[in-house]
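Coordinate-derived values only; no laboratory data. Note that the coordinates shown come from a computational prediction; the quantities given were computed from them, not determined experimentally. Cβ atoms are built from the backbone, for glycine too; each structure is taken alone.
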Structure I
Amino acid sequence: MGACDFHTPLSPREGKDIIKKAYKKGIRAFDTAFSYSGADSMLYSAMREMGVKRDEYKIWSKVMPLPTLRKKVDVSRRRLGSDYFDILMLHWPTREESLFSSLKTLESLKNEGITKETGVSNFPLSLLSEVIKDFSISYHERPLSLIWNKEWEEEKKLPINTIAYSPGGFGLLSGKYSPTNPPKDERKTIKALYSPLFPSLLEEIKTLGDKNNVSPYSISLSWVSEMEPWAIVRGVGKEEDLDIMTIQLEEDEVDNLSSIAKEISLSNSSDNIFSHNWMLQ
């Protein structure tokens, strides 16, 4: 929801209806970010219309590093109608000097009670391993899917809670897209779409979906669940998406999917799925 190059924006009414259904289905944590813009207001408005108190749900949010970190935090709190975050994360890494200053600011925000816990997002393993030595970072939010599981096995060994996002590979694993029929938005730049193994992955997902009478998204979500991250953030574009559940995959099925996913991930020389050069920030 809100501003993003990787999905079709929802109207405030559509967004609020999805949030309300999610809450009624038992979901109590909502992931957002300063850059998602209107998503914050949708969340606040939906909860207010339902009469839900702030301590009855959790807000996980993200903000870009300095120099405007504190200002953005204050703007986000106003949009969310909340004095605090349950988890506040740096949205992306940046150059070393700014990064460490931002992490110190994040610690200050925790000490001030503006956030209960702190974390980072989209950090490569090498940088993540370094920052957790010097800062009390408890969470890392990263993409984890059948088109991106790079460094996952190594990350699982770190003393940090991983929040996995985009288990459906930003919709690329739905079977609707191919190298000759890419999405019309920025998802067309994701290199996994053009991997020689991508068609094989889609076929494997379809086979398992047909076998279990579930959607490709259910198979993709089930695989991520088998990876056992601390939590999974699901992107939802319509209310019925909330009804898609995981299934129990066989061990050999998980291993086969993992093998293909690893090859696709390793074929991308970048340390992130977007091939974003964060060192230039």
Structure II
Amino acid sequence: MWYSPENFFDLQALAGDRLQPLFQGLTYVWELLDHLEPFIRRELRGNVAELRREGDLLKSSAAILGGRVYRDVSYELGDPLQGGLRVCHQGRHLAGAALIMAGAVLCGDDIEIGEGALVESGALIKGPSIIGPCSEVRQGAYVRGGVMSSVGSIIGHVTEAKNTLLMAGAKAGHFAYLGDSILGREVNLGAGTKLANLKMNDQPYIFRNEGQRLVVNRRKFGAIIGDRSETGCNTVTNPGTLLGPKTQVLPNCTLAPGYRPGRTFLNR
């Protein structure tokens, strides 16, 4: 059915993946938004408590590898997914280490930083949040909690995210807002994309497709974007937007709420 998770995401690709249990037993794709934070709380293995002993603000860069924290590290920056991030401690290469740069802020012990991840200076992360392996949280990002990023994903410069899932390779690289939203595998949001999540009127969300009318009663509802979809720069999606896989949205578009099937080219 058009409203099922299978219509938006390749669930077979999740076989054996940490995310697989999140998608089990769902009828409607938007049920993910209710299940996400409880799932994160069950799944996360916090590993930042030692980093926070001197306060939320990291005064010097540090690495995490195998549950151990390394301070006084040196590093070379590059794409973590391509092995470009290189972290060393006392001259020894820490293969697979996550790097949290000086000036990052970690609010709460209920934060997990995955192997090979990069958290840049100026980023602020609140728990509960899981930052996935080889993913990036770039300078000035604001992760407000209830956020899970998967392998190779990016929460970019001056990007805000709350109650949001980024699946493998999903990228919100620049100046984005991700509120109560799901980004499928390899989704790419152009700079300035805003996924609005709160209606100006206190009314339910209504979806019409294939002769069906479905009413969703929830206060906040951003966008659910299927695998390998793209938005152009300065795209704005109205609350309650559903985009099927491989959808393309032209720059500077404002999308009305509702469902669009996959492989659609949108200019409004």
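Suppose you compute Rg and Dmax of the Cα atoms in Å for every structure in I, II: which one lands on 18.6, 52? Source structure for this number: I.
Largest in distance in nm of label points 7 Å out along Cα→Cβ at positions 44 and 84 among the labelled structures I, II is structure II. Suppose you compute log10 I(q)/I(0) by the Debye sum over Cα atoms at q = 0.12, 0.26 Å⁻¹, for residues 76-155 alone for every structure in I, II: which one lands on -0.37, -1.27? Traced to structure I.
When helix-only ellipticity at 222 nm (-39500 (n - 2.57) for each DSSP H run of 4 or more, over all residues; to 500) is computed across structures I, II, the figure -1500 traces back to II. With respect to relative contact order in percent (Cα under 8 Å, 6 or more apart), the largest value across structures I, II is given by I. For the set I, II, ranking by distance in nm of label points 7 Å out along Cα→Cβ at positions 12 and 228 places I highest.
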